[in-house]
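Take a look at the structures listed below.
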Structure P
Amino acid sequence: MAFKDYFSDHAVGYASYRPHYPAAMFSWLGNQCSRQRSAWDCATGSGQAAIALEPYFERVIATDASHAQLTQATPGDNIHYVCASAEQVPLVSNSLDLISVAQAAHWFDRSRFYHEVDRLLVSNGVLALWCYGLFQITPEIDALILDYYQHTVGAYWPPERHHIEQAYSDIGFPYVERPTAEYNMQVDWNLPQVMGYLATWSATRLFVKATGRDPLPILEQLLTAAWGDPQQGRSIHWPLHLKVGSKP
């Protein structure tokens, strides 16, 4: 299965406009592990999850198949960035206490990836996958974003996006799932920041490539009418959907 790369050509924007995951979730994940020596953040992108894992593990290996993404990754004292695919990683068997995948498992050849997971985790080591869908601001703004998502660029979403719309409920998982708490990502962004985030959507990029037109200026006009002062910050949040289990 070839690496589906929808993000390398705008790695700088991706690094600038990704929301950060809640610290409480990583503290909880660390506590799920019987030891906290080594964690692997797979498909790390620009390293948001890897940086958040660092306080809870002695060593974090963060991999991504995109070299361009890794050039934008935030360095850390105990983070080792490696360019590698999810399905084949140059790591020692039975060496990892946690494997995390943030907003990326839907891209993988999951049967091959899960084989690597089982090879690499120690007994009782933890696998954690999570995803997030559309953000929420106000009902009026949310309706405009949903219309853009479904109708303007809807035909340009890769088919794997369906798994996110289903909150990963339709993605197989190799271990017995544990109950998890509810977590949300939350930021305070103004309208230009929201537009920067929407520009990183793979469907937005594919729309521009296919049509030669940028769909965002029209949306920005509509959002400005609903938003008010574009520089005014608003609270934005994304519900997170987790699948967590441990290797027997």
Structure Q
Amino acid sequence: MTVEVPLPGGTANRGRVHRVGDTVRRPMRPTSAATHALLRHLEEVGFDGAPRALGVDNAGREVLSYVPGHAVIAPTPAWGLTDAALCSVGALLRRFHDATAGFDPTPYSWSHPAPAPFDGRGIAHNDPNLDNVIFRDGRAVALIDFDLAGPGTAVWDVAAAARLWAPLRAPVDTPDVRRGRELHRMRILVDAYGLDDAGRADFVSALRDGHEWMCGIVRDGAERGVPGFAEYWTPEAAARAGRTRAWLDGYTDAVAAALH
């Protein structure tokens, strides 16, 4: 099979990621060497929840193995919003962090390392969004799109996943069955991950800082004219981010209480 099939989802690389047979072709980046080293490590330790780095094609694109399954993309499928699916996301994220425990990120340059105090030991995926998790039979089996991966603590990733999957934001921006169940779903994810007491103590700070960090990345990309970011960061997107910020500020105590 040599036909190139565009793959949906994504923001920064929207329209530039293609499936070719059992491979995926994506644009190379200045940090591709770091990402490929991480993916090779995951392969070496037997972690099956990530694509394999296969090299570079004649067009100068990175070649990854294609991970069969389905991501949760619009129109959002009902199976992707169940509590069982959420549990599996937490379990997958824990397996990923356990698999990266022996990886040394220091020889490499990363795109957006987590800020202090969440830039400590460990590797974070940094973008565990709904369209970056592959499911089979309603269960999360793999993470994809490691463009933003880099040094970061586990709670940084867990808080990002909770913000995106619970989701932790103004209910007006959740037009589906998750609305009104934000804190309950957050607890499901955190428990499925097995976040320890220290992580739960840092969770609220990671949650709020992570929202600002990601908004800054997208806003900066839009200002620099990166097509996907420029298309995404509309006035409505900025307003939605503001509503999320206000919700997080207003529910800080409730979030902290729900973790324990």
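A short reminder: the numbers here are calculations on the coordinates, not readings from a lab. Since we're looking at a predicted model, the values are computed, not measured. Cβ atoms are built from the backbone, for glycine too; each structure is taken alone.
Details
- When distance in nm of label points 7 Å out along Cα→Cβ at positions 63 and 79 is computed for each of P, Q, the one that comes out at 1.8 is P.
- Entry that produces 1.8 once distance in nm of label points 7 Å out along Cα→Cβ at positions 135 and 183 is calculated, selected from P, Q: P
- Label whose coordinates, when helix-only ellipticity at 222 nm (-39500 (n - 2.57) for each DSSP H run of 4 or more, over all residues; to 500) is calculated, return -9000 (choices P, Q): P
- At a computed 17 (relative contact order in percent (Cα under 8 Å, 6 or more apart)), which of P, Q: Q
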